Structure I
Amino acid sequence: MDSLINHIKNFWLFVFVIVISIVLNLPKIDINKQIGPYKINYIGGYEINFNNGKFYRDMSLKKGLDIAGGVRVVLEPDLSNLPPVEHKEALNSLKRILEIRVNKFGINEPNISVINFKNNYKVYVEIPGVKDVDRALSLVGQTAKLSFKIEKEPPKELKEGQIYIPQFEETNLTSSDVSKAVPDFYVDQTGKREPSIKLVFTPEGAKKFAKITRENIGRRLAIYLDNQILIAPVINTEIPTGDAYITGQFTIEQVKDMAIQINSGALPVPVKVVSQTRVGPSVGSKAIKQSVLGGIIGILLVILFMLLNYPKLFHLSVINLVVYGLITITVYKLLPVTLTLPGVAGLILSIGMAEDSNILIFEKINDEIKNGLSKKEALEKGFKGAWSSIRDANIASLIIAFILFNPFEWGFLLNSGPVRGFAVTLGLGIIISLYTSVFLIRSIFKYFYKIKL
């Protein structure tokens, strides 16, 4: 009796999960209906927002670069000046700063991964939806180290024909003294406005800046970004406010990008651009259509196979596939999982594995019926007999998915983004199919047929 009650509880738990999955996957539909005192503008297209945005999901599928199109940049960090014990910390910092830059660029869910193969590190930056390759390269490929240098004392006399070239020396003012950089417009004495970067110093930085300008009137103060001079104006008076403008015939996009780089901080190590690839959205659209078509054909063939071989239990296979699909898409949106073409392949493969468990169960049931057992006894022994095979097969597959994902970034394994995408969808598919193919079907039998399983 207790077993029956537990299976009934499990059945209604599955019903609850299915209803939630349907609600979360509903597309936004405008209805504009007045129901009593309440007006309902739309249903579907819901978002999840807990704890004032600390956990937020817009419940849309995140598309990878090969589906949405965009730019992929491969960077090689230079770790030669760091001891091996500091490599991991530097790479984590590099990844974090790149994520900040790309997020401020206005791109949601960039895919940035550090790949280690035999201690040869590469950083893959995938920015979906970006068409300007040069701008993306400028954004992620520059170290963005800001420095301030003062003009050295010029020589008192110049030889005839000698051209004076200002020489600069370091000051105690560094990028850590800059509180923020703001895209702005600088208005010169003639009233002309031009795009510029406004530097706002920290209180300590403002004191340093005021002292430098006070003690070096008549000399040039050069501002460098990655050892490239941006501007070197002559100091005419002390600037006590802690505000400075960087001008230089920049475009609005250039000042925005430089502000992003300065605000996100300098990269901890120099990087070299190894390759850059632009993927057009038409390529991704064509590929996803072909993948979806292949998936639909595969599902129809699986359903046809189940119908021909197990006509009396065929409806359970269809229920299993529908529930599996709903829960899988919901999990993808909640985590979220960035869906790539290898990920789609892993999803389609896991669909077949979901039905594989049902085939084992149904075959065991048929074998028990052929051995002369009643339907009730055959169902009971069929589930129990198939469970050990299903469990062992799924554990073996999960181990393979774990190795492919390589969460510990072992250097002797290749942990590329596409391989990891395949491993994630395959692993999640195996876990979800284990519940839908075994526990859901078992609960349905228990609830409707009232047998002791």
Structure II
Amino acid sequence: MATDTHANSTDNDDQSPRNVLDKGGAVREGEELDAHAVSDWLREQGVDIKGEPTVTQFSGGASNWTYRLQYEGTGAEQDLILRRPPKGTKAKSAHDMVREYTVQKALKDAYPYVPNMVALCTDESVIGADFYVMERMEGIIPRANLPKGIELDEAQTRALCTNVIDALIDLHQVDYSAHPDLVELGRGEGYCERQVTGWDKRYVKAKTPNVPSFALVRQWLTKHTPADSKTCLIHNDWRFDNVILDATDPTKVIGVLDWEMATLGDPLMDLGSALAYWIEADDNMIMQQSRRQPTHLKGMMTREEVVDYYLERTGLQIDNWTFYEVFGLFRLAGIVQQIYYRYYHKQTTNPAFKNFWIIVHVLHAKCLKLIAQYEGEALFTSHVQPHLADMGVDADTIAQLPSPVQKIVKSILPKSYFTQTSSSVDE
């Protein structure tokens, strides 16, 4: 998710691989795990664990809760990861443990980056929710910055970037038809249309008075929705902080995590959604502050280079890449706004969510800039004029932004966005 808290990097400058491995921390208050109940259940499933585990927890935010269980024995089955949904969520959603477990188990033979699944529990009497257990993959997770002690030159950074994109391409090439559990994920043709319609409804439902309407963006996406380019297995949450790197060679991908939103869909939608998180070194201050992966480093591909590389390797041809990029940004705005809606209505008091509405404004401006570039200034103006009422609402919300943020948003927005032609005023 867009809101996971970044795990703290170690302050130790020792470049030993052991000091850069991804590690959990203390279990957060209110998120304690009944380790005895889990251990008893695992033994009932025939898992030969030794003693009782040391339990730590990985950063979570709004995503599923993830724990490490280190038992007293040696071997892979003594070092386990447990995933469960947050309290108060329903399984028939992005927190569906059965779906996440089933996808990974079905993928294991076809896609080498999936961890080994150990067991799935659908008996909520054990810990109060469905959960699953898998073997831990030891490695580095690249978050907003690489861990201290990991320094890559430009060539190594480019190799890392290429390997992450190649892992996504490899996923899109998996023959899902050979795996019945993966076939069951699909809903047939029309994935792009369903996604646009679905996120339109979700954004409208989550809108608060201090964010833009996205009316023009939503209309443009609906009008320009293409047919599916193809159908394949997509991850739907592809980011650097969902991959695991080899501790001895941090340019090499050894694992991919967080399969909770995986489905059958259009690979270009997966790529567009991934690039919404792809912050470059010259992107604005707000995007830099919300950056959660090291795509700003020298040697990383630009967003445009990623698209060119992906299309060259896959052979896919498209008429309008702007659609996929705008959709990715709008989808991310919807995710961020859904979380901010909870904060706005005091359903959560997490201070990390307080300024999420500002991110929504910047994403809105970026969408409009891309649409204006695609349409041309004159055509964009003709699209804008029918939505003067919506623009007025958006202008009011921009006026509520802190002055430095206003400057950033207005610098991104097309010049004609708040311009009324004389003919439209007369009307």
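We did not get these values from a lab; they are worked out from the coordinates using the rules stated. On a predicted model such as this, the values are computed, not experimentally measured, just so you know. Cβ atoms are built from the backbone, for glycine too; each structure is taken alone.
Suppose distance in nm of label points 7 Å out along Cα→Cβ at positions 146 and 218 works out to 3.0; of I, II, which structure was it derived from?
I
For helix-only ellipticity at 222 nm (-39500 (n - 2.57) for each DSSP H run of 4 or more, over all residues; to 500), the calculated result is -12500, so let me know which of I, II that is.
Clearly, the read-out refers to II.
Compute distance in nm of label points 7 Å out along Cα→Cβ at positions 186 and 250 for each of I, II and report the one that scores greatest.
Once distance in nm of label points 7 Å out along Cα→Cβ at positions 186 and 250 is worked out for each structure, II has the highest.
Work out the source of 31.1, 115 here, i.e. which of I, II gives that when Rg and Dmax of the Cα atoms in Å is computed.
Corresponding structure: I.
Using distance in nm of label points 7 Å out along Cα→Cβ at positions 82 and 234 as the calculated read-out, with 4.4 as its value, let me know the right label among I, II.
Values: I: 4.4; II: 3.4.
Among I, II, the structure yielding 4.4 for distance in nm of label points 7 Å out along Cα→Cβ at positions 82 and 234 is I.
Ranked on relative contact order in percent (Cα under 8 Å, 6 or more apart), which label among I, II comes first with the largest value? Let's see the in-between values first.
Numbers: I: 20; II: 15.
Structure I comes out on top.
On Rg/Rh (Cα atoms, Kirkwood Rh), for residues 34-113 alone, which of the structures labelled I, II is highest?
I
Taking FRET efficiency 1/(1 + (r/R0)^6) of positions 98 and 362 (r between Cβ atoms, R0 = 30 Å, to 0.05) as the criterion, which structure among I, II has the greatest value? Display every interim value, and only then the final one.
Values: I: 0.05; II: 0.25.
When FRET efficiency 1/(1 + (r/R0)^6) of positions 98 and 362 (r between Cβ atoms, R0 = 30 Å, to 0.05) is calculated for I, II, structure II comes out on top.
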